[in-house]
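Some structures to go through are shown next.
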Structure 1
Amino acid sequence: MPESPKKQNPAPLLLKWYDRQKRDLPWRDNADPYRVWVSEIMLQQTQVATVIPYFDRWMDTFPTVRHLAESPLNTVLKHWEGLGYYTRARNLHKAAQQVVSDHAGHVPDHFEGLLALPGIGRYTAGAISSIAFDRAVPVLDGNVKRVFSRLYCLDENGATPKSENALWRVAESLVPPKRPGDFNQALMELGATVCLPKKPACAACPLKKICAAAAQGQQDRFPPPKPRAPSKKIEVSAAVIRRNGKVFIQQRPHKGLMGGLWEFPGGKLEKGESPEAALTREIHEELGVRVTPGEKLLTIRHTYTQFRVTLHVFPCKLEKGRLNPTQCEQWKWVLPEELDRYPFPAANVKIVAHLKNGGGPTRNGTS
């Protein structure tokens, strides 16, 4: 059995390695709490390389908490477009407004105050507290869990509350009083660049001499795999409805999946239903009018975390009747060149790109 975490505290080795090897990332330029906060929210379930351009653009537009709080939600969501998990952006916006109203625009400098903000959980509060305010508060994300599991041969992956709590106890026992923010970042950096899920670079690891899994040659056994639910397949039809050179779009309800984003109207296919029949039915239910689908413009396939979508896109001719949208926040007729002003879900972004490139049926019908 490996020794207890306290006797094998990795802090000295890890901090020495971090000082030499840490990546040059834009949110590390300074430990401003707002910058740390935004980066941590963006990095949730998103790769660093993907986040960097989003972070830079965000800071150009919303350089302070007050700038973010005073910006329209539509603008905030547009800057988040493509990052996914849009609840993160809505919560950032809501929390910024709370910071301005309740804390005079200053991000709370204590764990409990941070935890009270929308969208901030134990991990994010710990990251901001330690990195921005130098408080000895632990963090625990997927990378850190993997490092701990291997370092001490722990059969823990955080898949259950009991397992999660066991790993939090390890994190709490290790965070040092000096340089806690650097220590937490070093743990995450190690998991992201060296202690990889597959084929970890153990030869380059600063903790290889004290790693129980490496000593036993069992790196691949830890952490134990989490059970994965099969991704659900969904087929959807969407309509491009034109009038006087403009296109109809609608805003999804703020509460719910992809809340507040704009979309082309349509919906899911029911069992045994063709894409055209589904679209005709959905448009009548959503907008109160009849449409005639034309030749398919394109088929879009997009994978989200828990489901895979096949989206059939048709130009639709409005028949008699007056639009009466009942299932959206608001709706608009906009010129194709104006579509870039609105935030859309990822699959709909491809429709926008197609319309800007001419908007006719594609040769192979797939994107």
Structure 2
Amino acid sequence: MTESVHKTPLNDYHREHGARMVEFAGWEMPLQFRGIKEEHVHTRTSCSVFDVSHMGRIVLTGKDCESFLNRICTRNLAGAEINRCYYSHICREDGGILDDVLVYRYEDRWGIVCNAGNREKILAWLNKHAAGNDVQVRDDTFDTGMVACQGPATLELGGELANRDLSTIGRYRFDVRQIGPMQLVISRTGYTGEDGVEVILPTMLVPFLAPKLFGTKDEPHPIIQPAGLGARDTLRIEAGMPLYGHELSEEVDTLTAGQGWCVDLTKDFIGAEPMRRLQEQGLPRKLVGLELEGRRIARQHYKVHAGGGAVGEVTSGTLSPTLSKSIAMAFVASEYADVGTTLEVEMTGARRTSATVVKLPFYKRAKS
């Protein structure tokens, strides 16, 4: 680990529970505790807690916040509902994605949760475009912690800990609880394909919450188990959820990334015009799901072939613990993106493996 790496407020708890720690986006984070597959399966069947304190938490105040964010974000935020979260992209002028974010509409402010590796870039972008507006930008990342509890048992277990019925918080909604002069925010979004909640809280409250979630080394929680970045990645791939640096980047626009549902091209925002032209002309390439023959894993940047040449590139791949299949996401030329199309993925050693285009997501939880 480098000396400048940041540590989350839960760092001691991870070490106490035997986490294998790695450096990720400038933070010391748990890769795994008991094993990626075991943590993955536990999340799908029970409840796991993930430390997501490394993600950026930005607060915006001022009377121009709504109009400002509506210009910055692809999502239409005009008239945004209080206590609702909005998934959106923040793009460059040419439509390239600077980051994918969650925008929180509080009664007295707005919040943005961004990716850890993009926090400084997004802060600079917000401050640059806030000039001349009544908008104040504050970085709360180091004054708060954030945990995500995911899995089918989450709402029941979390409700017992919070002493309230968490099912009353709708999907992509949040609730604010006042604890003396401090606020605790409980939202219901998730990044695993399962139901669950996230908690944002002041750093000084973490020692009170952590034992309830983690237990201790000698007396761990009987049901809730910690999970690391490894399981978070395999879970999100099964759920067909994009990851910045893989499916999303400054070289990819929102439409090509298959996220057109979070764009409103009828409004003006930074990057709108190039996307309007792209929509009119048609997408040269699309993001697809692939099921591969055998159990070899397709890694990022592996070439995808059809006939005599390359037609695309893998963005993410894994051996799905839930489906027991090798799966991947890839950008391919649009004429090869139809479900059922047979392609080949060039693996290591120039060997090719047959792959079939399938509908995303690979996994979808059963409705309760």
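What follows is calculated from the coordinates using simple rules that are stated; it is not laboratory data. What you see is a predicted model; the values in this text were computed from it and never measured. Cβ atoms are built from the backbone, for glycine too; each structure is taken alone.
A value of -12500 was derived for helix-only ellipticity at 222 nm (-39500 (n - 2.57) for each DSSP H run of 4 or more, over all residues; to 500); which structure in 1, 2 was it taken from? Of the structures listed, the value fits 1.
Of the structures labelled 1, 2, which one yields 3.1 when distance in nm of label points 7 Å out along Cα→Cβ at positions 25 and 281 is computed from its coordinates? Here the read-out was taken from 2. State the single structure among 1, 2 that was used to calculate Cα Rg over 2.2 N^0.38 Å, giving 1.00. Derived from 2, not from the others. Looking across 1, 2, the calculation of distance in nm of label points 7 Å out along Cα→Cβ at positions 65 and 97 that yields 1.6 traces back to 1. With respect to distance in nm of label points 7 Å out along Cα→Cβ at positions 193 and 257, the largest value across structures 1, 2 is given by 1.
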